[in-house]
1. One of 1, 2 was used to compute distance in nm of label points 7 Å out along Cα→Cβ at positions 96 and 232, and the result was 3.0. Which label is that?
2. Check the numbers for relative contact order in percent (Cα under 8 Å, 6 or more apart) across 1, 2 and tell me which is largest.
3. Can you spot which of 1, 2 the value 1.5 was calculated from, given it is distance in nm of label points 7 Å out along Cα→Cβ at positions 136 and 288?
4. Of the structures 1, 2, report the one carrying the highest value of percent of Cα pairs over 20 Å apart, for residues 208-271 alone.
5. For helix-only ellipticity at 222 nm (-39500 (n - 2.57) for each DSSP H run of 4 or more, over all residues; to 500), the calculated result is -11000, so let me know which of 1, 2 that is.
6. Where is mean count of other Cβ atoms within 10 Å over residues 48-55 largest, in which of 1, 2?
7. Work out the source of 130 here, i.e. which of 1, 2 gives that when volume of the Cα convex hull per residue in Å³ is computed.
8. With distance in nm of label points 7 Å out along Cα→Cβ at positions 112 and 144 coming out at 2.8, pick the structure among 1, 2 it was computed from.
Structure 1
Amino acid sequence: MRSNVKILKAFVTVLLLPMAMSSFSQEAVRVNVNLVNVAFSIRDDHGALVDDLSKDQVDIFEDAVPQKIAFFARSSDVPLTLGLIVDASGSQDHFTKQHQRDLEMFLKEVLGPKDRAFIVCFGNHLRLVSDLSPSSGELIDRLNAFQKGSSRFPEIGPKESRDLGTAFYDSIFYSITEKLANESGRKALLIFSDGEDNSSSHDMMTTIESAQAANVTLFSIRYTEREHGRLTARNRYGIRVMGRIAKETGGDEFDAEQTDPHNYFHLIGEELRHSYELAYYPTNAVRDDTFRKIVVRPKQAGFTVRCKTGYFSRELRPPADQ
């Protein structure tokens, strides 16, 4: 009998050992492997989006070194997770109704049945007006409540003592780190603002880096109030900021006063739906805090690509909830 028990224990051990090793291996991969994700769009020589490429038709380079594509998908195959960041500071008082109309138009025209969106409104506080929701009606209702003066909405980010009223960079940074960093699929922020900041604890480059690291594309919808019909120095600074954060993350910028919202929302929706996601394990696995330049190159001549310019190779940190 004792001999039979030993044989049974040995048999069970043989069965469980591969399972234990498999579990250990998966945990090691999840924690230690640095997979770089890249969202990008491609247009042909006529400016039309190209949505029928395979991974064999593009090359990816990091610091001019070819990389092997480990994952490739069209964005039409993955859901969208979107953040709508609305400037509610004093410089945007003139545009409050336009913000609301444009946001409602976007949600009705672009948000699909499998997509989710959240809304953050900011001045010197960052208010989570609506958490992630697939319902455009719910999002619009909560935005209406905020515009009518309701203060029941929670803040995102740590408590900050801000004397002035525009935390532009913080609104983007904390929307990425707290709402989008751990989401999968296609991720983007639409930022309705003039790009001016006077009370954030983060700067422009830190904000761009957070978006690049989380593979979040930023789209700037700019509302600039001119003084006596002329741009001020602050206006011009905000315009450069809005353009820079979009370009560095693979997004685009739009002047809300010069472009019909139906047109630019159509362009944004088209860009998000007809783009691609790829991922690779970098040949240079050293995490030395240096910036790694990314280039996605189509094999067909005449095609142009929009994607993030690169990322900083940093030590991986576990998610905040672990």
Structure 2
Amino acid sequence: MLMEQAHAPLQWKESPLPEPGSGQVLIKVRSCAVCRTDLHILDGELPRPKLPLILGHEIIGTIVSPGGGAIADGSRVGVPWLAWSCGQCSYCLSGRENLCDRARFTGYDVDGGYAEYAVADARFCFPIPDRYGDAAAAPLMCAGLIGFRSLKMAGQAERLGLYGIGAAAHILIQVARHQGRRVYAFTRPGDVSGQQFALSLGADWAGGSDQPPPVPLDAAIIFAPVGSLIPTALRAVAKGGVVVCGGIHMSTIPAFDYELLWGERVVRSVANLTRADGTEFLALASRAELRVEVHTFPLVEANRALAALRSGALQGAAVLVPELG
């Protein structure tokens, strides 16, 4: 399903089977989750994608050609947003390859998983825990990973607020509860079904983003791409608390009084992931019995899946499934 330009539907196209180069693998795609970042690319909010482009950076598949890589044929792997980093810059050498200025990203700089086959750098593929089927594993590759990195940025917060209960938050609620944290979930005002969904996943409290939490928060993570939630979250966190912005794009942040930031509160962003994050998170996922809520769509219905995500009609994650044998 090809993106030929921004602000236009994806188009079904037949193309030759991609060939892996040195150090790459050819993957038969079994599932690919649909991420809000895909919408940001399609809407022109991330302005420099490779065009034409195959979107999709939450890929689960099996290796059909190792292409000189170290992974054996038939292995099941996951492919995340970070597709490549230089390994030589100060960021890469200090364990921050997610900030590499030359980094390339799956489904943005290189073709992704809205297809029957994909090519990936073998070094940036992860083995997938057996307990998760193909569809359930796909959201772990971004919703799970970016949520996990955001949680690490929240430090040892015991009382954790989550703003925007979508694919990432629905996994992170369970991870946080697994770690013994208390979770306070914030949805769009009036979204009772979303609040009930959060409670069913283990949240201690759920309400609208227009409501204060019942207790001061140690940290808040914002997944909704809504800049006005930053001052809202600052009001909700206690002194010394941190507000983590977990998305790659956000609407304009309104001006707010310094008093909201005072008291050693911190606002910070999260950028992508490192391979170390992936290894750590997937080890946790193999121990924890995460309930990954998915809604599957045939690959050819990618536009319908994107529309469902845009409308907020889904609880959990949308996942594309190529109709392969």
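Since every read-out is calculated from the coordinates, none of them should be taken as a lab result. In this text, all values refer to a predicted model and were calculated from it rather than measured experimentally. Cβ atoms are built from the backbone, for glycine too; each structure is taken alone.
1. Value 3.0 for distance in nm of label points 7 Å out along Cα→Cβ at positions 96 and 232 corresponds to 2 out of 1, 2.
2. Of structures 1, 2, the maximum of relative contact order in percent (Cα under 8 Å, 6 or more apart) occurs in 1.
3. The correct label is 2.
4. Greatest value across 1, 2: structure 1.
5. Answer for the origin of the read-out: 1.
6. 2
7. Checking each candidate, the match is 2.
8. Structure 1 accounts for this read-out.
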